[in-house]
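S.K.: What follows is a set of structures for review.
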Structure P
Amino acid sequence: MQQVVFGFVPRIAVVAFGGNALLPKESDGTQAEQETLAAEAAVWLVDIVRQGYELVVVHGNGPQVGNIMIQVEQSVLQIPPITLDVAVAQTQGSIGFLLQKAIRNELARKAIPKDVVTLLTEVEVDPDDPAFRHPTKPVGPFFNRYRAKVLEEERGWTMKEDSGRGFRKVVASPKPKRILNFDVVRRLVTSGTVVIAAGGGGIPVVHASDGSVRGIEAVIDKDHASSLLASELKADLFIVLTGVARVMKNFGKRSQQALAEMTVSEARKLLKQGQFPAGSMGPKVEASIRFVETSGSSVLITDAAHLARALEGESGTYIRPAPVQKKKPKRRKKRRGEPRPEKPGGVPDAKPPSTGAE
């Protein structure tokens with residue numbers, strides 16, 4: 001339930017964006033570069049606040065986790081390796097700090113009296129999720145065939161060749177079931193705090209047979225986790241930032257078409273047709289459909305450069321609930337012996353004159 005302050009129910013926006021927003025492929029990946037990009041991100045994040053929304057931020061962490069796993073491998077002879085769930089927690093802290101600091105500074109520049117907090121967020125997954133039987137998500141560095149075989153034997157990793165570039169560890173990408181820290185997120189955002197939560201899709205955890213919580217090696221898709229968080233918060237708007245201004249139909253073809261708006265049924269139809277590949281736009285559209293169906297609110301998919309215009313309805317792709325079809329009132333059947341309805345003035349309908357033809 002949303003908190004009501006003096007009769008006012010806050011509007012909530014949940015915005016999700018990828019880890020490459022702070023660590024793009026073409027960058028050197030230095031801390032200074034990431035701080036600069038975080039400051040740039042803070043400008044459009046605070047613009048959402050200026051639109052009158054309470055804000056929850058969900059960031060990705062793909063390249064950052066990859067870098068941590070490279071560091072782990074390079075130092076394995078000196079420092080004991082960590083598991084993937086701990087690596088995700090590390091990125092929640094480090095990326096969260098960069099964003100938190102940048103958002104705080106931007107809020108101060110805009111004279112907006114709000115606090116900002118980063119929350120280490122555990123997300124429960126099902127240990128029997130089919131994804132654990134067929135891990136497909138590559139993480140970390142590339143290895144040669146010999147090293148890959150050693151890692152399979154010594155650490156029990158699943159290794160797969162990746163596009164002829166070498167072997168990589170692959171892990172499960174299960175669907176999120178529950179956000180363990182949800183009540184904390186809700187209390188913070190409805191009291192006016194900007195919350196950075198569920199970074200990288202959340203720290204994957206399962207409940208053991210004794211009821212305790214333990215981490216598990218997996219990667220939760222941040223779009224699905226942010227969709228779940230937005231649904232549970234009953235967010236008024238779910239914003240998914242990606243690399244294009246609008247979702248495209250027939251992307252890369254001569255018949256390519258930018259979509260300004262889709263209903264849920266239209267989005268699902270295009271998804272089934274393969275218009276949105278699993279490795280790019282697919283999870284974003286799938287997560288958007290789930291949010292709209294569970295909340296009845298809308299999703300905006302766009303890029304950071306067009307976000308301001310998209311919030312004004314001038315860019316981006318909105319996925320909305322199907323319009324409610326008004327049912328036509330059924331005509332009541334006239335009962336036998338019932339008088340004909342009267343015309344205005346109280347005169348019954350006259351029987352049409354006979355033409356003499358039967």
Structure Q
Amino acid sequence: MRRTISVPRALALGAMLLAPASVGAQSMEPGDLAPSPDAATTAGYTTTSVVLPGVTLREGVTADLHLTVFVNRRHLCQDRTTFAVHGMLHAAAAWEPLAAAWFDREPFGSGPCRVIALALPGHGQGGLPSGALFGELVFDDYVTAVLATLDRLRDLGVRPRTIVGHSLGGGMIQFAQQRLAATGTNLRRAYGVKDAVLLGSAIPEPIPVPGGSLAALAQFVTFTPELGSHVAVPAPIWRMFFFSNLTGQLGPGAPTAEEIVAHGYSSVESLALIQGLTPRPHVDAGLFEPAARTALTVVAYEQDPIIRPESSLALYTHLTGDTSGRRFSLINGPDSVHDMHISAPAALLQGMGCLARAF
């Protein structure tokens with residue numbers, strides 16, 4: 001079973017598991033990355049939960065941020081760490097299928113050797129906030145959580161080479177870059193991030209989007225004293241929402257509702273977060289132009305009814321200034337649904353071709 005490390009041990013084990021080449025890796029032996037007693041071993045990788053305690057989200061509001069760390073056991077890790085940000089109604093566990101596919105694709109080679117998946121507050125293993133109810137968290141709080149995690153990782157000597165976001169997680173990466181730009185820095189200068197990958201990313205203003213509305217989630221709004229007002233989508237409906245194609249049929253490889261629950265892919269969502277996305281927030285043009293020195297890759301899915309490829313291409317051009325689509329990847333085929341990173345991760349990497357090296 002996956003086990004969560006207590007706070008006093010979290011930083012020590014985090015430093016051991018996450019240390020890049022610049023922190024003593026030159027003298028490390030392969031056995032130094034053997035699984036700890038607190039790590040679950042699956043196939044060729046280990047899974048460990050690490051807690052970053054007391055992260056400030058805004059004045060008077062804090063949360064313990066949980067990271068799920070997937071480590072490839074089959075080769076000594078150097079500097080190929082990927083930091084992953086999940087989307088709305090998802091949890092950090094949703095990255096495990098793609099992490100496993102990465103490790104299988106490059107078991108001893110140049111792919112990522114560690115994937116650090118952030119659990120946003122209240123999502124999956126993510127800790128509930130203190131000073132506010134979960135249902136009162138807003139988009140800016142999530143962006144703060146992303147940047148605060150990068151800050152804490154940097155304090156541990158960890159500088160992820162790549163940051164990847166799915167759906168609203170992709171939106172968080174865009175707005176993290178925008179917030180950094182407003183202070184005269186960016187993901188590369190502040191954290192050493194060389195590549196950013198957006199999978200089926202949320203589309204901000206001023207990019208036009210065809211139709212689409214979050215109003216369908218209104219029927220799933222509920223309230224509990226512990227969480228406040230939030231959205232809880234039953235697993236069978238969550239499955240149809242994220243794995244359906246343009247005709248409303250499930251894509252190949254879609255997990256069952258039972259598997260979604262068992263693996264912890266889905267999560268509740270803050271009502272304030274959802275309400276705050278209408279109107280859509282505005283992102284500045286050129287945030288990932290060459291001068292930013294973080295190469296942006298945008299991935300879209302042919303059969304995705306939530307985020308359409310034409311909007312994703314317009315987003316890529318808006319953020320990079322590149323009109324050639326050089327680092328835009330359109331994945332085609334019946335399995336190219338919104339949550340393809342869960343249902344068909346190997347096909348996703350294959351469909352990306354050489355752009356998969358961004359990971």
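Laboratory data are not the source of any read-out in this text; all were calculated from the coordinates shown. In this text the structure is predicted, and so the values were computed from the model without any measurement. Cβ atoms are built from the backbone, for glycine too; each structure is taken alone.
S.K.: Percent of Cα pairs over 17 Å apart, for residues 65-168 alone was computed and gave 67; which structure, P, Q, did it come from?
M.R.: P
S.K.: Moving on to the next point. Identify which of structures P, Q gives the largest calculated value of distance in nm of label points 7 Å out along Cα→Cβ at positions 105 and 121.
M.R.: Top value of distance in nm of label points 7 Å out along Cα→Cβ at positions 105 and 121 goes to structure Q.
S.K.: Taking FRET efficiency 1/(1 + (r/R0)^6) of positions 145 and 241 (r between Cβ atoms, R0 = 35 Å, to 0.05) for each of P, Q, which is largest?
M.R.: Greatest value across P, Q: structure Q.
S.K.: Looking at structures P, Q, which one was helix-only ellipticity at 222 nm (-39500 (n - 2.57) for each DSSP H run of 4 or more, over all residues; to 500) calculated from, given that it came out as -10500?
M.R.: Answer by label: P.
S.K.: Next question, about the same structure. From P, Q, which structure was semi-axes √(5λ) of the Cα gyration tensor in Å = 49, 26, 21 calculated on?
M.R.: Among P, Q, the structure yielding 49, 26, 21 for semi-axes √(5λ) of the Cα gyration tensor in Å is P.
S.K.: Compute FRET efficiency 1/(1 + (r/R0)^6) of positions 81 and 281 (r between Cβ atoms, R0 = 35 Å, to 0.05) for each of P, Q and report the one that scores greatest.
M.R.: Structure Q gives the largest value of FRET efficiency 1/(1 + (r/R0)^6) of positions 81 and 281 (r between Cβ atoms, R0 = 35 Å, to 0.05) among P, Q.
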